[in-house]
Structure P
Amino acid sequence: MKSSSELEKSKGVLVFAFNSQKVKYTEIADQTSRLVNRILGLPVTIVTDVDAELKFDYDQIIRVDSKTGNVRFSKDQQVYEWKNFDRYRAFDFSPYDETILIDTDYLMLDNSLIKLLDQPFDYRLMYNMQTPQALNIDEMGPASLPMVWATVVLFRKTARAKMFFDLVGRIQRNYGYYRSLFAVRETNYRNDFAFSMANIILNGHALTPEQSIPWPMLTIEDTIESIDLKNKFLTVKYNSRADVISRQNLHIMDKNYLLSDQFKNFVERICND
């Protein structure tokens, strides 16, 4: 039986959403936060730009100046802006005793994460990612160590969790040094790498199972035509094929789909079910 203090602990979800020139992440956050509220029944706090327009009824809105911390990277001969600094401040930003920190492109379609809050931990990270075709083992570089994903992080307001996020902040501020130390292949700062380094250092240079979310994160990397839910199965359609998978949380890389009317209609159907 849980004690009265455990029952009174506040729980909620925290998202970071900073619009770039190409992607309106706040518009995506408005939709994915609806899924959080419908599936988990938890309040959502958003950290966003000072002038961002929001439509979802957030529990709290934390506005910060995102002019610093812009990362520019090239892909497919195009230059993208990605405002990904300050994630280490999640510990201080979160108004909840127990927090589920997610990226805006993470679709909450089952309640597995909230069930983890019944387990003892200071923080938990997503150690593995898989696509519908295969499990991916990602490393920070050819001579580096396995990476974890900062897409989903669970944490409590404990001293060890604070130590973890403080260490992520130190790594961000001194990223050139830590990038060389861990033989990271990419030059741009990446939260996945900083969270990986902090976790490895804090746990004696090992990936300990106590800090892991005990299942892989299902990620859809391809360009999506549609997603449909029927009889507890998800059908994800592409131009050349369709994948049928059991209902579960999804990490969606296709931001154009997440900004489309098709996605808004999908969210509407889930929320009205």
Structure Q
Amino acid sequence: MDHDIDRRRFVALGLAGTAAAALGTATTIGRAAPANAASPVLLAADEFDGPAGSAPNPGIWRHDLGAGGWGNGELQTYTDSRRNAALDGAGNLLITARREADGTYSSARLKSEGTYTAQYGRIEARIRIPRGQGIWPAFWMLGADIGQVGWPACGEIDVMENVGKEPAVVWGTVHGPGYSGAQGIGASYTNPSGAPFADDFHVYGVDWRPGSVTWSVDGTPFRTVTRADVGSAPWVFDKPFFVVLNVAVGGAWPGSPDATTRFPQQMTVDWLRVWQNG
């Protein structure tokens, strides 16, 4: 999402042969595996296990709160209410967008800023997205230095975005200085079956390496962006990033909900995993 930014079990595993990293403090995952590595190593994962109605692990997930459009003309207010973000008791995180009794909208935006960052790897999540005109789910990452340098200098990697008016299409994009907002670099992917992505779970991911980002859906790569693609602009993706999961309502890109849009709408996240690539 190009924003003008103003232990359920998140298991942080060390490299093969090392002890598990401690949780509760910022954890940085770095560097690709040796070229002769036999198989990817799981560096971190949240399986979203826990009782129904419980909050997502506060040792990993923090809430962005507030309204005001978030630089995109969005309509929702992000809350920390469990009505908007909670576990379902069956191993899933539910992020729920609601139309409130007064006609306003509420939702949730979760981030691992200050608790967990990754630098390189295969970052994937198994998600069933919501549906409907004006609904805008996203799985994305922001540079951990955003507080120092701002956006877009921090960099943004959109692993998956969908706008409800394009139910069978998802997008992957990078944003940085000189290629942000509508000038972001990426591509769309259309479900080969033609079915809406909201009909089922799909695995959305990026293979992120020094100098390149490759997007995939269900293991099928559909676009690679490299340092050369940004030309003379800065490549701002060789540093730690944190993860964001959210469901927006309305905005310049998806447009507003209409009479066909049904609420509540939920993004269901089965798991999020970070693998060492190489």
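Coordinate-derived values only; no laboratory data. This is a predicted model, so every value here is computed, not measured.
Out of P, Q, choose the structure whose coordinates give log10 I(q)/I(0) by the Debye sum over Cα atoms at q = 0.10, 0.13, 0.14, 0.23 Å⁻¹, for residues 44-147 alone equal to -0.43, -0.73, -0.85, -1.44 when calculated.
Label of the source structure: P.
Which structure, out of P, Q, was helix-only ellipticity at 222 nm (-39500 (n - 2.57) for each DSSP H run of 4 or more, over all residues; to 500) derived from, given a value of -8000?
Of the options listed, only P reproduces it.
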